[in-house]
1. Given that helix-only ellipticity at 222 nm (-39500 (n - 2.57) for each DSSP H run of 4 or more, over all residues; to 500), derived from a single structure, equals -31500, which label among I, II, III identifies that structure?
2. Rank structures I, II, III by relative contact order in percent (Cα under 8 Å, 6 or more apart) and report only the one at the top, that is, the highest.
3. Quick check on the output: 18.5 is Kirkwood radius over Cα pairs in Å, derived from one of I, II, III. Which one produced it?
Structure I
Amino acid sequence: MMQDLAVSASASALSPIALFLQADIVVKSVMIGLLLASIWTWAIIVGGTAALGRAQKGSKAFEADFWKSEDIDRFYENASRQDAPAAKVFTAGVNEWRRSTKGGKADRDGTRARLASAMTTAIGEAIDRLSDRLNILATVGSVAPFVGLFGTVWGIMRSFTDIAASQNTSLGVVAPGIAEALFATALGLVAAIPAVVAYNKLATDFGRYASRLEGFATEFSAILSRQLDERQ
């Protein structure tokens, strides 16, 4: 019975909460920082995924409406008030088209180049808005393991100090300090692994979405290019 109580007490002393409470201020600061980084990471993951989903849904609906429309000018009046990235690309193209052709006869090559530039810029701005916090995921993914390692090294140094002070190398003296040190490493990995995985996934998804917007811009450019040929 006494042995069971001793084992239970030892296990509770090595629980995550106990390890945090018995850690010194440096290791506690590392643990708190890593926990906050992990929470921030998941907030970015959820927010970025939701934002991309809304953008994809909005652009898909906009493109469907665009291909059903018969009058670009009339469609523009409604599109200019929409927030979907595809609508922003379309609006940028129409605005540049109007500026380039308002004088009557337009320079074909110059107009086509300006149209491409305007829509490419709109695509870049849309993707930048959606992915503005990806750099945080990259930073957490690359830095968190080293922060956890710092906590580990500090905890092990503290354990050696305790051993030297007590002149006792028994497991009961060494285990708590080693455990809290390794716990810091574990927290670093808990923060870093989702950040790295999410960064790679979201970066790929944003790249695919950018390619879709570029495809829409190319098709819209072809329509405007044909209208430009008809004006000459």
Structure II
Amino acid sequence: MEGPAQSLPIVPLDRRVSIEQRIARELRMLIGGGHLQEGTQLVGRDIATRFGVSQTPVRASLIQLERDGFVAFGPTGRAFVRKLTREDFEEIYYARYGLEGLAARLGAAVSGSAQVDRMAEVLVFLRQAADDQNVEAYLNGRWQFYGTCYRASGRTRLVADVERLYRRSERYNRLVLSTPERFRESLGRYEDFYVACVASDGLLAERIVQDSLRWAVDGVASTLPSESDE
């Protein structure tokens, strides 16, 4: 006879979301979306009150966000929203250059009708977001678009690493899309990438992604302060 524990569904560990992860995810969205500006102090007591938890999981979530590049701790141990710098921007984007280029090459080479059909749907959404200058929707759609191709590779660890870097670069991504002209050029690169996936041309897809990342660095890096200026 089954006991109460045996009748309960067991959720795999990798699907469980801890309190720390939920707090980190919420803060990451607020920082990435520009609702918490760089240099803003993150007071553990206030965050704990907002989420209705003790300060222990809040501290753990802030340490996680420090590892992810969203938060910095000062000499007194206070947490702040990390400042945007040229060095950080270049390091993130060139890490993406290698890993995302590989994911594009592997994914595009094996993308089938299910992937390209889904990408075509998202491309319609991206065109509308670009017309509306809706950065939030555009960036969310951007990952859906490329991620569809990358996941086709079957390289789950690689795709997870690429997504992590993409999420970390979200504040910089917003700077890249700072003008209507940049929106239009960005969209054109997505359309080229879609054509490469339809043709199962992995090398072309890799080149398009890497050219796009270089374009972003060339256009934005010089506008950011250097860490040596602080």
Structure III
Amino acid sequence: MAASTTFTSKLKEKETLAEGTMGFYFAKPADFQFKPGQYLDITLVNPTETDAEGNIRSLSIASAPEDEYLLVATRMRDSAFKRVLRMAPLDLEVNMEGPVGSFTLHNNSAKPAVFLAGGIGITPFSSIVRHAANAKLPHKLYLFYSNRRPEDAAFMPILQALEKENPNYQFIPSMSEMNKSAQAWNGETGFINREMIVRHLPNLQGPIYYIAGPPAMVAAMRQMLVAAGVDEDDVRTEEFAGY
């Protein structure tokens, strides 16, 4: 099942991952295979309501290929699609098409991977770093994850725990609005910038960079890397608009 295919699936579980962000676990067909970093097009079947944005969303798979379920995560804006999902009973049936996309880890393990994630842009990286730990991949991985506050950051516990499982993986979360948070924080603060990356990387040239997040963040990160002398061929991006 390497090519994109269409199938039906059922909602098996839902959970709150962070303030305003939910995760949805769907049944995975026995023969469904995907590469970490790919996404699905999910279509609601005869939804109770709809709006101009329609009944289809492209959502990155946040779980690893080895996991039992297909996990997707999304910011819960007030759209018909998201209201239906939020209120959906378990075993709600949806149509899925996938896997889609080439935002996947490079093969050459001699080159480190540097992931720059903003907000819900964490989802493809969640899949990649889970799989890297499971498969004991030799790649050196650096995951920079920017949020306003810890309350807004999905997947923090697992992304931190994977550092213990995978000695090749380093997790660098950063918060930009700690003055609005009720939690304590002793990690990086501010937006991801060149200085922050330099503090954790032995060398800016050499890695392959992957950027995922809101379009403005993706554009700013790409500009910053190119200004720092990173080859544009070594920068890969995926925009998460309207979530």
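1. Here the read-out was taken from I.
2. With respect to relative contact order in percent (Cα under 8 Å, 6 or more apart), the highest-scoring structure among I, II, III is I.
3. Going label by label, the one that fits is III.
No value in this document is a laboratory result; all are computed from the given coordinates. These numbers come from a predicted model, not from an experiment.
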